[in-house]
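There are structures below to look over.
Since every read-out is calculated from the coordinates, none of them should be taken as a lab result. This structure is a prediction, so every number in the text was calculated from the model and none was measured. Cβ atoms are built from the backbone, for glycine too; each structure is taken alone.
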Structure I
């Protein structure tokens, strides 16, 4: 028996608000990676990506994916292609 997936937000308006906030956080994190890539050494960029990948993963896998599974109408059209900075 595996661990049960936590219950995600039922309230549609709260789910929409959380989706928007999480998308903003993810976008800012992604933008920070681009800033480091453009202005720092390759070693600094690699270290930064390594340190931020866990944060990005938690946002995507632990919050957004379960939220979009429960509320598929909130999932952005390009969602599956949009979080590729860390790949």
Structure II
């Protein structure tokens, strides 16, 4: 009879351990799902930006050296950001 009681207690403990492991795995997977959803949202925003005129103009300037009508392209000059003084 005592052996039966020990077996039942052991089985209940094993089931409780299994449930705890499953709950932990679910929590980890849910956290990873949230991370991936955030990453996916960021990638969707980046993709949407590639369809804007701002992106297309920037890429045409930087990668192809193109300019808009009425603009003049000065080659051989380095541009500086607003925080740095201009070239004397």
Structure III
């Protein structure tokens, strides 16, 4: 006799994501860290806005781009999402 699947009930207006952990680990990691990634984007936007408004000291485009890349990588490392990007 086959075991019955449990019936799950959820509160109204709720959302449930179901992942097969053996086959969808990357998708699961992305979903679990989506809030952190959104926070990183907001922080990066604020950092760029500050550089534009308050007279940055970059002398070349390459120097500005390198500073942006460093800031982004620092934020990703701080939030623990660097592993998603490097998969």
Comparing structures I, II, III by distance in nm of label points 7 Å out along Cα→Cβ at positions 15 and 71, which one has the largest value? II
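Work out volume of the Cα convex hull per residue in Å³ for each of structures I, II, III, then name the structure with the largest result.
Working: I: 104; II: 182; III: 131.
The structure with the largest value is II.
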